[in-house]
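Engineer: Multiple structures follow.
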Structure 1
Amino acid sequence: MMELSFILFLLLFAGIGAASVVRRKKSTDDYLIAGRNVSPWLAGLSAVATNNSGYMFIGMIGLTYTTGLSSIWLMIGWIAGDLVASLVIMKKVRIASERENVHSFGGLLAQWNHHNFNLLRRVTGILTIFFLGAYAAAQFTAGSKALSVLFGWDLSTGAIIGAGMVLLYSYSGGIRASIWTDAAQSIVMIVSMLMLMWMATMHLGTPTEIWNDLTQVTPEYMLWFPDGTWLSSILFVVGWVFAGFGVAGQPHIVIRYMALDNANHIDRFRVYYYAWFIIFYAATVVVGLLARLLLPEVGSFDPELALPMISMQLLPEAMVGLMLAGLFAATISTADSLILSCSASITRDLFPDFKPGYEVTKIATAVVVLAALGFSLSGNKSVFALVLIAWGLLAAAFVPLLTIYALGKKPSEKMALAMMGAGVTTFLLWRELGFSSLVYEIMPAMITGFLVFFLERYMPGKNSP
């Protein structure tokens, strides 16, 4: 019954994506940004589902299971930083993308101020392909992990099914198919998570009993901060605010803002986006905590598999199938968004003077799918780690520059490249030197990118821009 339910619901999601063919126009404009005519509710639900999917279902629940209540600061910091980015940057992104008629993230950065920074565009394209390719592989891995637990399938099976679905979505309607399926999955994701939270609570007892049981897990498990010092606590929270601000550097999410039907509708977009984000993220943290009581055998399984394991323990088989189908389809739709962004980079950014047509763009999509699948199959990597590394590198490379643009500054191409290089280098060095335990490396990386701009612009002898 569980497998049948999973297959039926997965076919439903696939059908929604395939149905986008009725609105499809055989143009790269429609394939990559849905003709810039997506309604606020669709764009908002799609953006938040794309933002969270496998990271939430697999990575965040696994982290909360392992570390305890302190993981809530990821939620608070991340959403706060995301909101700041939305208020400062995103409306201007929508306006600039239409003004310059660009279809890719690299094009946005290269042409924001009516420039034609081809080198910047190529570098952005290369970074996008590498970082988002790893990100997409993490999504394939997330779906595979869940299937392996529930059905006993080999890890490669889920990744291969996922790659096939990505091709189906992409070839049916491009980014529009991804947006449609995201919206449907966002509803299933939040309903299933809330239902699982309620079932777990009913199984474990009253809120007071549950809290008392959680405080007995370890002395640190229900502490608000992972360390008792004020400095480390502040750095911990601020680091995740920077991580949330990093949303502005994620091409697969920014493209939803670019596809919005009107820049003046962004407030309505935010209502859908943040209402869903807060409710779902909070439910995810609670489920992660409850999973520790339901699965106390720490070390006997991969914590990132906690969700499917407690689903089997608490839910009827038909609902387990729905939960898994929503999880799997959400990860695959995120992978679809990531891969379409890579396709845009290949066809629009690597060779900016060459304007390939619709069919060539679809071929590029197939190539990226195969590359991401190969990376996913190469090893059983942590979804949480892969997502944080890819997210952080993208933010380090792109957010300082995009923020400077949004503030009305006009850096040269050389300066833009220096900012990107400084951010990425700092991110990698911070991680390599083992400083991640002090603060998430995205914070020093982004600060370095900003410093490169301001030190050069405002050093003695320079005129202010």
Structure 2
Amino acid sequence: MEWLQQVNWFVLAPELIIFSFAIIVLVGELFLSANAKRSLGVVTLIGLIASLASVAGIWNIETTQFNGMFSVDLTANILKAILLVTTSLMVLGALKSRFSMGEGEFFSLILFSVLGTMFMASSADLIMLFIALELTVLPAYVLTAGRRSARSSEAALKYFLLGIVASVILLYGMTLLFGLTGQTNFIAIAKELAKQKIDATLAVAMLMIIVGLGFKVAAVPFHFWAPDVYEGSPVPVATYLAAGPKAGGFAAIIHLFPVALASVKPAWAMVFAALAVLSMTVGNFVALAQNQIRRLLGYSAIAHTGYLLIGLAVADQIGYSSMIFYFFVYSLAALGAFLVVLATTERGIGESVTDFAGLHKRAPMVAFAMAVFLFSLVGLPPLAGFMGKLFLFSAAVKSNLIWLAVVAVLNSVVSFGYYVTVIRQMYLAPPVTDKAMPVSAPLYLSIMLIVAAIIVLGVYPTAFLSIINL
């Protein structure tokens, strides 16, 4: 076991911290009293912040571990930091929430899913990538079923069955790629493919991998699970799913395709361009017909997957950097919107769009925050969503994908139609009651922190962009 002695455990500190806290929280669920279990959310938050601090400590380190299977670089660290920040805000907002499962079960599953996503961000090998992917989604399947209702069970079953099919397709594509090259390491695969001619087997392997990962990021036509899962799962779970597993999917794509499949970049870039158009168009137009707020946000997430895929269609460093920035600002806005839904549902307000009628009179700051989140998702200045779309669409124009940028702009205009419907209900429709809607302090703090981040990133994005200029 000489390779164990050669491992630099310091660069694995973020993952080791998350794993340790996941075990602590899970054990706490078994042995702590009911009152003491309420502190497990705080323990989870401490673990996430400690892991984020350890990511800062290895920020500029570049190395590989475990015989090249695990890679530490700036891209991986940025993706981990984004995941830890958004998950910390979710956990903060959910501290006072009611859970149908035990607090320890809920928070430990969240941490295990985060651990899988972090491993995906550092995967440099097909085996590591697949194992990390399954570690990301398996806890999500359990969390989705945590509502103990027919709708939650249906959503979890769809998520699980479609997820298994996608995993099998992905694994078969990886098997074909291994058969062609005899390698599982991304760099080694790239070297072998550079010596070979492109054939049908490679094309099939590439397409199967795209299908498998396309499911994980809810790209059309692999999106059918997303609206049902967002609608049927417990609200805290839907809040996490808005950013967590999707971060893992994009982490896998941004590491695998530009490195291992660099020799066929024009082919997969064209496929991602087509998926981007499909996802944007289907997501936005179907969202126009939605009356249920979580289902609306689910189709919105599909549309934003389309915007994110523009970075992969561009397939250069500017495209990847723009995609990472946009993923961050999208995750913040989507997370904030779901936290507002959490705040309203906990006070007995329904989940249809009309149930938000007059919200600005009952909870002025919550309604303001929701408006900020939705306007950021549209891409209105001076919010972060505008800057994210500006950089992403500009990258497409610079790569002579003007048609793709035009389609994206038109889809953004379409999205205004359903986002403004919610805002109109909050500010123009009369409220059912003028009774104030109280919000727990942790949830209110989380929502306001996201509002501040969206405004700051919209006004001054260069600080973050200079960090991710990879």
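Any read-out appearing in this document is the output of simple, stated calculations on the displayed coordinates, not a laboratory observation. Bear in mind the structure is a predicted one, so any value in this text is a computation, not a measurement. Cβ atoms are built from the backbone, for glycine too; each structure is taken alone.
Engineer: If we compute relative contact order in percent (Cα under 8 Å, 6 or more apart) for structures 1, 2, which one ends up with the highest value?
Structural biologist: On the way: 1: 33; 2: 15.
Greatest value across 1, 2: structure 1.
Engineer: Work out the source of 1.8 here, i.e. which of 1, 2 gives that when distance in nm of label points 7 Å out along Cα→Cβ at positions 245 and 405 is computed.
Structural biologist: 1
Engineer: Now, a different point. Can you say which of 1, 2 returns 27.8 when mean count of other Cβ atoms within 10 Å over residues 133-140 is computed?
Structural biologist: 1
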